[in-house]
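The data blocks that follow each hold one structure.
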Structure 1
Amino acid sequence: MAEDKRKPARIAFIGLGRMGRGMALNLCRKGFALAVHDVDPQPVRDLVAAGAQAAQDIAGAVRDADIVITMLPNSAIVLAVVGGPEGVLAHARPGTVVMDMSTVAPEVTDELAQAAANKEMSFVDAPVGRLASHADRGESLFMVGASERDFARVKPLLEAMGTTIYHCGAVGTGTRTKLVNNFLAIVSCHMNAEALTLAQKFGLSLERTLDVIHGTTATNGQLKIAWPTKVFKGDTEPGFTIDLAHKDLTLIVEAANAVRTPVPAAAAAREAYSTARARGYGGKDFSAMADVWCELAGAPRPRLEQ
């Protein structure tokens, strides 16, 4: 029998924040039928204008859904929205696939996957790589933990929202892969801030210093790709905030402790991000760590000539 490749009859999308809104809009543009819900009415209105159906509550969003997507800020909210008494699992039908795309603690993923199985539903963890601007353009990267069957069911949605999809393994591997990825991205961001603050205090040319770094193994993706479009231009409006970076480092340190793995660099970086938050930078892009450290050292902020 030929494989049925029809699109799901109904997708529920819960969580239309800076990342979720762009992802949901791309699903609408690709012809998926969406019921959407968020505590903020404005992105709901944006999605309705794009062809989605507004749901007044979680129950209304998921009742007729084949696949439920959640994109939410933190572990506590995911637990409440998915597993709470008025949450997704309380109202979705048996056979529904619940795909959480949030960045959460691994034990939350594990707990909700078991709770879904107890309700005869499937669970997929598919946290998102790259920035909100990529989500807007449908260029996100996804790290997916799922059975082969469930991966096949959600893959058309992922293809509509992004360009790069990695099936990392069974349920839970997507979340854990995301923590490893963010460990490197967030710690390197702070490492760059310290190094370039030193260069600024030395009075070095930023352009020439970057030329040297990019010609050696000292370079990294944050410094070479992300920062030239953000802090080096004086743009610290958030693609990924310092608050979120701090949250993810907390998840990383706690998850590492749970498996008895020392991560001193992550712990030290978390305190650096705590310093930035204490100085009022929490809502800024995490590349603004360069500005924070230059401010602390009394050095000029690193800017490239436009």
Structure 2
Amino acid sequence: MKRTKHKNINGWLIIDKPKGIGSTDIVNITRRLFDANKNGHAGTLDPFATGVLPIAFGEATKLIPYVMDGSKEYEFTLKFGSATTTDDIEGQITQSGSKIPSIDEILAVLPSFIGQIEQTPPAYSAIKIDGKRAYDLARKGIDFDVPTRRVQIDSLDFLAQKSEDSFQFKVKCSKGTYVRSLGRDIALKLNTFGHLTALRRTKCSNFLLSDTILLENLKNMVYEDQRQDSLLPIETALRDIAALAVSAEDAAKLKLGQGLSPKAYDVKAHLGKVMGAFSCSCLVALVLIEEKKISPIRVFNF
């Protein structure tokens, strides 16, 4: 059976993910909409969550690890008084308590969650236990222990009281942080129970809500050019990486996986760091700057 040929699409599409759909579903939908050969997402969002979901097309998929390693920012609403199986509103209530903390009590415990903390991911999560997804084991009623992990919380701010028992927060954190677990642990620190009723990612590495497009708007675009215009350049993911302009001859060497001599370039200030190599304003490669060599670590072919 002859394989259908799809288009070579390169760039980033930043979706404002709606509630009730998984990240992989978004990947499949956008691949069909663009008739693209290849795409993937950079940082999973649960169906319960909304917000910034970067979708990489073509050569941009080579930068997915860099985006996933970047910090994330979320806004979340925590409801006190009950715990659920999933640590969010979609699970079944497992424990209840009558205590609803005051704003002063909440503000008093937030600093204890800033910095490196130990966290236990929810039982209903994508973490693997003996090669199997935790949520698959949980759905089958199998008992298992979820290993703790160390994550970094850069900031945790109280935003507003939404109702008598619900409060809104904003967190900036490292990759691998489960905000559902953070909400649960804040409640436990206050000697009560809690679960999330809303979770929205507002920043993923270099991508912001202002970069996003609604999935429905993308579906409603009639012309292919409109969809193409919604793509961001590949190098958008490298806003915080220094650029290195290389000659056309050296660009050809990098594309072949060959290193360059650092003598021809002013890179002493970047020793041990990764730079983006450009030729004629086109991204050629990510390179590692070493004392005796400029080595390509990711090469891009357009």
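Please treat every number below as a calculation from the coordinates, not as lab data. Source: prediction; values computed, not measured. Cβ atoms are built from the backbone, for glycine too; each structure is taken alone.
Below is a table of values for the structure above.
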| item | result |
| --- | --- |
| Comparison of 1, 2 by mean count of other Cβ atoms within 10 Å over residues 103-110 - largest value held by | 1 |
| Entry that produces -0.67, -0.90, -1.00 once log10 I(q)/I(0) by the Debye sum over Cα atoms at q = 0.10, 0.12, 0.13 Å⁻¹ is calculated, selected from 1, 2 | 2 |
| Distance in nm of label points 7 Å out along Cα→Cβ at positions 31 and 255 derived as 2.7 - corresponding label from 1, 2 | 2 |
| Of the structures 1, 2, the one that 14 was derived from, the read-out being relative contact order in percent (Cα under 8 Å, 6 or more apart) | 1 |
| Structure (1, 2) behind the derived value 20.5 of mean count of other Cβ atoms within 10 Å over residues 39-46 | 2 |
| Comparison of 1, 2 - label where distance in nm of label points 7 Å out along Cα→Cβ at positions 55 and 87 is highest | 2 |
| helix-only ellipticity at 222 nm (-39500 (n - 2.57) for each DSSP H run of 4 or more, over all residues; to 500) from the coordinates reads -15000; which among 1, 2 | 1 |
